[in-house]
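Have a look at these structures, which come just after this line.
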Structure P
Amino acid sequence: MRILILGGTSLTGPIVVRRLVGLGHDVTVYHRGEHETELPAAVRHLHGDFLHLPPEVRHPAPDVVVHMWAATEADAHAFLDAFGGVAARAVAISSGDVYRAYGRAQRLESGAPGPIPLSEDAPLRESRYPYQTAYDKVLVERTLAVASELPVTILRFPAIYGPNDGHRMRRWLEPMLRGVAELRLQEDFALWRWTHGFSEDVAESVVLAATSACAAGRVYNVGEPEAPTIAERLAAFARVSGWRGSVRAVPAIELPEPDRMPQDFSHHLVYDTTRIRAELGYRELVPYDQGLARTLEWERAASGVQ
């Protein structure tokens, strides 16, 4: 198949590209040029912005187009304008921040915690623009869902960790690597559950969605089958790293003010990933401990810890 990827040069994108090329697909990557990464020689590169897609991205017409970076409603409209009636199918990356539970955890909305895990049909966030920018995946999803000429698969990504993850967990992993005696966590945060996924595993969801015709028009949660608490997740990193210190949960008042977290952690962000596993055969490709070890190795190299 001819597969066009918009974005695809940061965390999961290069993994997706290499996997698709390895499967024998003809891959073109169109991106803004802000990140360059080593990709197979067979990959065609195009540069530009996502709101003004040039005609050459549609010629030859892709069978499937994957938007890795549809962040705003305008992005979604530009995407449909460019590829409606051109590509046979599309895949768009969304996020678990579309759920109402996220809005409540961020105190953007009020209400009691709902049931978990969150299925794809769980209530969505009613508040808009959670990051005080034009970014809003709820609006992206709603725009793409009504596309009649371009069936779009929506993948709701979890928190992603692994090499090049933007140091998502450096705040805790670097002290471990330096051998501190104790890590102190805000007690409600320590008990919070948030679905994560190792970068290579999450990338596989994109490969499956792009290459599976049955995914057309479907919405899928992506991530690990069970979400541990934050304290349990850090304990797993500690075990793999060999760190012999301790993680201690303390009231927020006992932490320095910059370290206190204002979120309402009674709202867990645990996603039900049953659908993508049953319909597309999604599964983790990297053993859990290996993913933790590779993340630690990358953090060690990046921080200069010997």
Structure Q
Amino acid sequence: MKKLFTLLILSFALAYATQTLKPAKEIHIDGAAKDIVVRGDILYIGTDKGKMQAYDYKTDKFVDEVQFPNIKDFMGDTIPTRVASLDCLDSRCVMVTDSGVGGYINLWLYENNTTTRLLTEKDKRSIIKVRFVDKDHLLFGYLSNEAALFDIKSKKEIYKVQLTESKFSDFALNNDKSRVAFGCESGEITVIDVKSGKIIKRLKGVNKDNVYKVDYKNAIVSGAGQDRRGSIYDVTTGRGTAIEAKFLIYATGLSADAKEVAFAIDEENDIAIYNTNTKSKLFLLKGQKSTLNAILFIDKKTIVSASDDDTVMLWRLP
């Protein structure tokens, strides 16, 4: 009986032990990854060498590439521009690149193998992040923590809303793109209605410092905090809980159903996957080479992550 009891305890411990995983694939790119999105089977990567690279993760091939012209820095030296943010929808891609002039950006539309500029440095926009809302509208996140809805056809903003007085960090749209969560330097996360720009909820209390990254899935928002706290908020109730880490948390990602959440948790750039409800650690992903800037769930079993280097990691969960 004692032996049987011991075996049952061991089986229980093994069943709930955290599994450590290595990358299933390393994707080598030209330059350091600055932003990544997954659309269908294609991973789109913006780099600091002025490139957008499209990679089919199922066939393990690069299928498209856009090279942007070099710029001059404040010293007058010629350098590659940085693809700071990008997104794709159907046959369209949009990309934000540095202009080299006053901190302003160029906004590019790529369609039918043709690249055109929607905005230039003369428009004096300090846009940090862009995402498609639909094929004709873009959502902007400004350095000043302003949210703006942009009409591609008219090249005009439908609205521009100041969310807080703190510097913008990141935003994430929910599953159907009806709402968006904005993170900022204060630790507060603001949820707004995408169509109107109306503020729906302010999520606060978990993070006391800069929220580097956010994700928003299935009425759950996660935040990656400078204060070494990963926040998990229920948008409906406004209540939040924390997962403590050993180091600054630079990135986070949620599964589509928000039952799992990922955080970068230590100086080794390891990624921990948790059960969102119980906060139990399910997996530890080891192998990222430098500071993380993106974690994306492609599906329940596949994760992609990027950092400030030339290798994007693809992970397979058992």
Structure R
Amino acid sequence: MNSVIVWGAGHDYQAIYNLLKFEELKGNIEIIAIADSNRRQSEIDNYLVISSQEISRYNYDFIIISSSRYFAEIVRQAETLGINRDCLIPGYVFQIPCFDFKAYASLKRNPVSIISDDCWGGNVYHYLGLRFDSPFINCYIHNDDFVKMLEDLSYYIDQPLKMEDEGTQWKTPIGSLGEDTKKIYIHFNHCYLFEDARRDFERRKSRINRNNLFIKMSFGWGKYSDDTVRKYDNLIFEKKIFLAPFETNFNSSITPQYFLEEFQNRNLENYHLQPRDYKGFFQNIDLFARQYNIFDLLLTGNICERKKVLIR
């Protein structure tokens, strides 16, 4: 049982109230108080209402910030009160399909480091309201370099990021890890200058949880090769997927329905997929979560598909 305080009793609290009660009924949470800066009553829904200044008097595991509009402001206020940011949870996550507070709390207590070849990992962290516990954010790596990195991941994680191309407003900065024949290249396609990319990469690298990794590679960064994907498929990681817009025989491969619908009329054999062809499909976590239980996937590596329900 997780003891929680809900911060905010306004419109967003009303919107997630039933979801909070559901988690209570499952025995996942116990709401010990509602914190509200503009409290006008001593109780709401049989919960004690307190001011934000009183939060420190209570023993809690997490604080659920119900307000989306004032989320950033509340986070800043929490930090001034000495509240650990790691215990803060955005209320909107209760509306994510297949949400379960016990599963979400596990991701908070034992952060998963997503090693992704593109923006998929960063988008997952955004979607779930989790901290970036991986340096592989806002970048992409060609499939062959990505597999080379995974074959000796500890070595590459311990290497400093070096500049290959500084980048400009019109050209993506490029960095590298490793030396000589072990060198691999990282393209920072959301940064103007390499120094900005390097700073964020090294800061987030210190957060990697080497005991809880989730590995993800997509089809098409660089020239597609069955041999490269076969090497990836044979890598020993507890949690690993390969996203492809066509069905394959690889054990780690996932072919979501919306990929098939987008690419069904394309001849993909030896096809060099350009980033502009993605149209957001590979990184669209909302579409992904409509078909798969993203919590089970990150926690166990199991590809748990949400079953279609026929409405009569």
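Here, each number is a calculation from the coordinates, and none is a lab measurement. Note that this is a predicted model, so its numbers are computed, not measured. Cβ atoms are built from the backbone, for glycine too; each structure is taken alone.
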- Note on the structure: Computing mean count of other Cβ atoms within 10 Å over residues 65-72 for each of P, Q, R, the value 24.5 comes from structure P
- Given structures P, Q, R, which gives the highest value for mean projected area of the Cα convex hull in nm²? R
- Message: If you rank structures P, Q, R by distance in nm of label points 7 Å out along Cα→Cβ at positions 113 and 137, which sits at the top with the largest value?
- Response: Q
